[in-house]
Structure 1
Amino acid sequence: MNKNYMVSLIAVITLFLIAYVGTQQGAGLQMVFGIIVPYLAIILFIVGFARRVMGWARSAVPFRITTTCGQQPSLPWFKQAKIDNPSCTLGVVARMFLEIVCFRSLFRNTRMKLKGGPHLTYQLELFLWIGALAFHYAFFTVVLRHLRFFTEPVPFFVTILENVDGFMRMEVLYDAVQQGLPGVYMSGLVLLAAALYLFLRRVMIPQVRYISLAADFFPLFLIMGIALSGIFMRYLSKVDIVAIKELTMGLVTFRPTIPEGISGLFFAHLFLVSVLLAYFPFSKLMHLGGIFLSPTRNMTGNTRQVRHVNPWNYPVKVHTYEEYEDDFREKMVEAGLPVVKMPEEQA
């Protein structure tokens, strides 16, 4: 049984406790977890992200190595798959758009299973596609909503997004909001549920569990810890929003301060976010930037229309057959080998 998830879970719990205990009144490490660690995490994220992207951008890709899932342009009576095998820039843009926004290749992913004995069956993994979509869009929504803490005035699209995110609140909850209780945002709950589903999938499917490493579970537990602590602060625990806004605005304006009244739970939440940011460029989460530079997706499949020559080819001195025959013609004739020109013709 794969025990890697236990290592990752213990690591995340330990990180949470370190920040929570370290920011209690006696420890006095609020400056470390509220200012120093977030700045270091942002620097690591920016530098690491840029370094990985620049490394990919410098990688040599002399030939067209696109993943082809359909017919390439050919004879007129063959219909081309213009998205699955694009031959122009517009087709590549459409393919990349559907890949990034709709996870098109994941939607078409199949899972092989044995059914009724030795018979192989292939099934679409729709639940994986739905779970991945829910996870990524919920994460994106949560990040955008949190811009409220880092901007003044708050951008209009953040307010619109918050209204859309809370559209499913019931009338009973609406009455509660009118009394000062926080409204329910679906993105946080969906993020937690989707992360839990992706974790359970890695644990419960034997093939996926076998290839899963601690590095695969660690970001999932980090995100679940961030979501849980955020949900707890919003709906169960009382936190000073004004003090938190003062702290975050101080960070973005490079005038950091530690206001009074911020609980240790928030510092633990912020520390998990900082760890995720610092860990991001060195993990598989870098597919965020890698998808745009993937040569199997962002190149045209026009190898039948254009001859692609390696631009890094250097000139090589060759010995042609004519030169070879001129050097060894007499010996070839003596050995009975055919030649293009006979020795007398040469003269």
Structure 2
Amino acid sequence: MDALARLRLARTEGVGHVMHRRLLARHGSAEAALEALGPRAWPRDAALREMDGLAAMGAHLLFLDGEDYPPLLALLEDAPLVLAALGDLAAFARRGVAVVGARNASGTGRRFAEDLADSLAVRDVCVVSGLARGIDTAAHTGALRSGVTIAAVAGGLDRPYPRENAVLQDRIAEEGGLVLSEAPLGTAPLARHFPRRNRIVAGLSLGVVIIEAALQSGTLITARLAAEAGRELFAVPGHPLDPRSRGSNDLIRRGARLTETVEDILLHLPAAPAEMPLFRMPELADLPEEPVHEPPPASGAAAQVVEMIGPTPIAVDELGRRCQLSAAMLSALLLELELSGRIETLPGNRVALA
């Protein structure tokens, strides 16, 4: 498929993973899906500017069903439809282990992360992290001593964050590693982008190592996403009086593998993700999002459908029986409601109010 059309479809507001698949199935191609979307589709000029900007940087576009897309990440139900990648794609061929933790990490925690990442890299493991301050920075730095590392960033590839890690980001791309972003060029890293960045970190990895994490932290969001995706969880124990270690200590209590050396990881690193979640963790409130505008009220048959849908997911077949609408009409209404932000489509052919 044409890369320009694929990029426009992936960037169109309201087109998520499930919607993308449905549009391609219904219309046969990205070009035809864009025609059906009409003026709602992401502008062609904006897509061309992004492609030109990425080419000038030497970056690549990776599409979900493409040969170069990382296979572990593709296993996620909500895998990114498109990634911008800067660096050497050969990094995907190595086993991936994420090393993440507190931004305000202790000196001991940073040293441990750096040495652990170096020990993993010596053993041909690719260290994955999020390029944040603290543990992430230490992990990337340690991995570059002896091997390669992958950094998933929250903003565009041209917006390094934090700014002091711009040089480190360049080093990663230039020294055999990769920098990945789901966001278009020019995107500033906002709070709502970081949980999505975290799922990329978890999705690229066979196992995730947690070093210093408070009880309410973005690091534990990464841990939860990893556990739900069947990835092995490792946690480094910390002092019980240090609040930065309460979350990581609690992970050990819940079943994460206590980790003191690189051997603790390599002995238990699986060859592939588990088919089922390893254990359940409580939902953590994601970082605050910016306010959103309420969509306009639905009318006619759409209002009837909305009335039948609640926050609890309902099967589309059951919804059709209740509304007494044809399958074609119901499918078209659900598509419109999802694009307007009123409902969301869930696995198992179910829908719920957004």
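Bear in mind these aren't lab numbers, they're just calculated from the coordinates by the rules spelled out. For clarity, every value in this text was computed on a predicted model and none was experimentally measured. Cβ atoms are built from the backbone, for glycine too; each structure is taken alone.
Which one of 1, 2 has relative contact order in percent (Cα under 8 Å, 6 or more apart), as calculated from the coordinates, equal to 13? Show your work: numbers first, answer last.
Details: 1: 32; 2: 13.
Label of the source structure: 2.
Hey, mean count of other Cβ atoms within 10 Å over residues 102-109 derived from one of 1, 2 reads 15.1; which structure?
Details: 1: 15.1; 2: 18.0.
Structure of origin is 1.
Using distance in nm of label points 7 Å out along Cα→Cβ at positions 22 and 302, single out the structure from 1, 2 with the greatest value. Before the final figure, lay out the partial values.
On the way: 1: 5.4; 2: 1.4.
Checked 1, 2; max of distance in nm of label points 7 Å out along Cα→Cβ at positions 22 and 302 sits with 1.
With helix-only ellipticity at 222 nm (-39500 (n - 2.57) for each DSSP H run of 4 or more, over all residues; to 500) derived from the coordinates and found to be -17500, which of 1, 2 does the value describe?
Details: 1: -17500; 2: -12000.
Derived from the structure labelled 1.
Say we calculate Rg/Rh (Cα atoms, Kirkwood Rh) for every structure; which of 1, 2 gives the highest result?
Numbers: 1: 1.18; 2: 1.00.
Once Rg/Rh (Cα atoms, Kirkwood Rh) is tallied for 1, 2, the winner is 1.
With distance in nm of label points 7 Å out along Cα→Cβ at positions 110 and 318 coming out at 4.3, pick the structure among 1, 2 it was computed from.
Details: 1: 4.3; 2: 5.3.
Of the options listed, only 1 reproduces it.
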